[in-house]
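**Student:** Heads up, there are several structures right after this.
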Structure 1
Amino acid sequence: MIRRPTQADVARAAGVSQTVVSHVLNGTQPKSMTQATRERVLEVMGELGYVPDQTAQSLRLRRTMTIAAAVPDIVNPFYGLFIRGIQDEARQFGYDLLAYNTDGHRDLELKALNVAMSGRVDGLIGTMFHPDDADFAPLLRRGTAICLLGSQNVFETTEQPLVDTVSIPDDSAARMMVEHLVDRGHSRIAIIAGEPGTPPRANRERGYRRALAGHGIPVDEVLVRGSDFTERGGYEGMLELLGLDERPTAVFAANDLIAIGALVACRERGLRVPGDIAIGGFDDIPAAALVYPPLTTVSQRNQSTGRQLVRLLTDRLRGTYTGPVRRIENGYDLIVREST
């Protein structure tokens, strides 16, 4: 029978004490331990094939060493990269990851909260459209850490939010994209805005309207379209716009999947992008640079945001931060490519 490697084996091979190995496993890093030492221990664990006994570890620490991530659409590459960032960072702190797809529906979002409430995870990271402080309060009382990613405006109505948040100023980023289209000489600009009743749609449409107003361009409501945040939604929205007596000369798509669907519709109708109609997206998923023409879009730095949320969460879990709720606003970048 092959003997499983132990903490002692890892410590011996890495040239450190078992206490150091324990710190790495528990996600703690005392000031006396360098990052190089931590990385060396993790490297040796991989070389030896060391797998910690999660059951014993959970009993000892009274923790599951697992966190949950809840996102609206796990198939959307934006959220795929977001979860990848969470998993990569969580692994560095010794945490496993459970991922939940909620479709942006309240009942499924509450189900993810119930999983956390059951004690199966130590913390929850998510993008959630519907739960409020009353939904989060029971988890926080039992010691479950929660960190949320969302549009800046989602949190503006709560003066004293209960959970740490990283926000993205969707309306400002959308306004920047539409102003880019105006600067390119367009005035008849449409929006395929995504699913009604969701914060991303509300905030990106707000930015669209503010951009037009700022340039004295009235909003033609017939140019405001959108059903969901998929390629199909973009394809159908673009066909509706192309069927108008006076079609737009430019379209702002509320995410890159919508923009890609819109590109397909234009290609099927024999229209040149950007010669006949310009298209701008939002998210900067990997495919945005690969489609033809490459897509002008807004980057939200999604993978680094996932890592950032894990650090906020583990600060709470390890007790290295016990202060007031943190509200962090991230930046964004306009990525100009050939579609505009």
Structure 2
Amino acid sequence: MPNLALIEEFRSHNDIKFLYIGGRKSMEKVMSAENNIPFKSIFCGKLRRYFSLKNFIDPIFIFLGFIQSLFFINKFKTDVVFAKGGFVSVPVVLAAKVLGKKIVLHESDLVPGLANRICARFASKILVAYKESADFFKKDVEVVGNPVRKIITNGNKKKGLQITDLTGNKPVLLAMGGSQGAGFINDIIWDNLDLLLSKYEIIHICGKDKSKNRKEIEVILGSEDKHLAKNYISYDFVKEELAHLYAACDLIISRAGAMSLAEIMAVDKPAILIPLSKKVSRGDQIDNALAFANEYNGFVMEEDEFDLVKFLQKCEELLKQKKKSNKKQNAVKSIINILKNL
């Protein structure tokens, strides 16, 4: 998604040509085809810090990806390689270094992942979203924020209410769990639907094959409260409509992925953040969430410490608070200027 934001801007610069290198069976490949982005696929292997039999196989794939990257980078007559991290970037960055190309690295999370820590050794320039990230790199870094698509900030509240068939007579909560949805957030909403819908209207982005229709919501609510079903709408996922849903809502309940936070900052909405726990992640979402709450209008509730009474209390507090003055960053323009200067 951040690369899409950059590519949108690339297309307005006639002096920039771009090529996307990604995994053979990746979502990037699918999205590149959907957006007419020139794409080359490579073999890649995951870098694991735990024992797995795949650790003996994946170095072969990394080497094959390195050879492919040498060929693609050279044939494209590349001037600069921009890497967003992730294991697919490692063979590309290594190939760029061997070929003597400029390398710009961008880290979306507060704490860099293993791939970016490796790639940082070869980078000509390191860009970060959070100022605290500078402590993890030995080189000088520049804080630019996270790239966000223009469409995200162009939402219309009236259109958002029309799309959802909500009235806006009550505060509107937007609950979302990132691209795959979040079972924990879904359960918070569905387990407390009668209580929440008596106070709020809810837009709920659930994840693939998880949304519920009006009849299913009426069953959850029961006969006494089924009239509240009109205050709720859910989606598996959304695309262009997301900007209007952001505009229509008053408060966001979300995971704390780097790009979700970047969009929440861009649309300037208060948020209750429920990051992925360290049981199922490296803890990057917790770090991101705490950094967000430190500077913006947000509150962090970790899964292990979740309390419904406190959650409802914070919803009310955040809705009443005046928004902080967000420090707007145009990461897209900053990154493109850096690439062009190199």
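Every read-out reported here was derived from the displayed coordinates using simple, explicitly stated rules and does not represent laboratory data. Computed from a predicted structure; not experimentally measured. Cβ atoms are built from the backbone, for glycine too; each structure is taken alone.
**Student:** Taking Rg/Rh (Cα atoms, Kirkwood Rh) as the criterion, which structure among 1, 2 has the greatest value?
**Tutor:** Largest calculated value belongs to 1.
**Student:** Distance in nm of label points 7 Å out along Cα→Cβ at positions 101 and 213 computed as 3.8: which structure among 1, 2?
**Tutor:** 1
**Student:** From 1, 2, which structure was distance in nm of label points 7 Å out along Cα→Cβ at positions 45 and 149 = 2.3 calculated on?
**Tutor:** Source structure for this number: 1.
**Student:** By the measure FRET efficiency 1/(1 + (r/R0)^6) of positions 93 and 301 (r between Cβ atoms, R0 = 41 Å, to 0.05), tell me the structure among 1, 2 with the highest figure. Don't skip to the end; give the middle numbers.
**Tutor:** Details: 1: 1.00; 2: 0.65.
Greatest value across 1, 2: structure 1.
**Student:** Can you tell which of 1, 2 yields 8.4 when mean projected area of the Cα convex hull in nm², for residues 117-228 alone is derived from it?
**Tutor:** Source structure: 1.
**Student:** Additional query: Where does the value -14000 come from, among 1, 2, when helix-only ellipticity at 222 nm (-39500 (n - 2.57) for each DSSP H run of 4 or more, over all residues; to 500) is the thing being computed?
**Tutor:** Only one of 1, 2 returns -14000 for helix-only ellipticity at 222 nm (-39500 (n - 2.57) for each DSSP H run of 4 or more, over all residues; to 500), namely 1.
**Student:** Between structures 1, 2, where is FRET efficiency 1/(1 + (r/R0)^6) of positions 29 and 285 (r between Cβ atoms, R0 = 30 Å, to 0.05) highest?
**Tutor:** Numbers: 1: 0.35; 2: 0.75.
Biggest value here belongs to 2.
**Student:** Comparing distance in nm of label points 7 Å out along Cα→Cβ at positions 21 and 317 across 1, 2, which structure shows the greatest value?
**Tutor:** 2
**Student:** Comparing mean count of other Cβ atoms within 10 Å over residues 109-116 across structures 1, 2, which is largest?
**Tutor:** Checked 1, 2; max of mean count of other Cβ atoms within 10 Å over residues 109-116 sits with 2.
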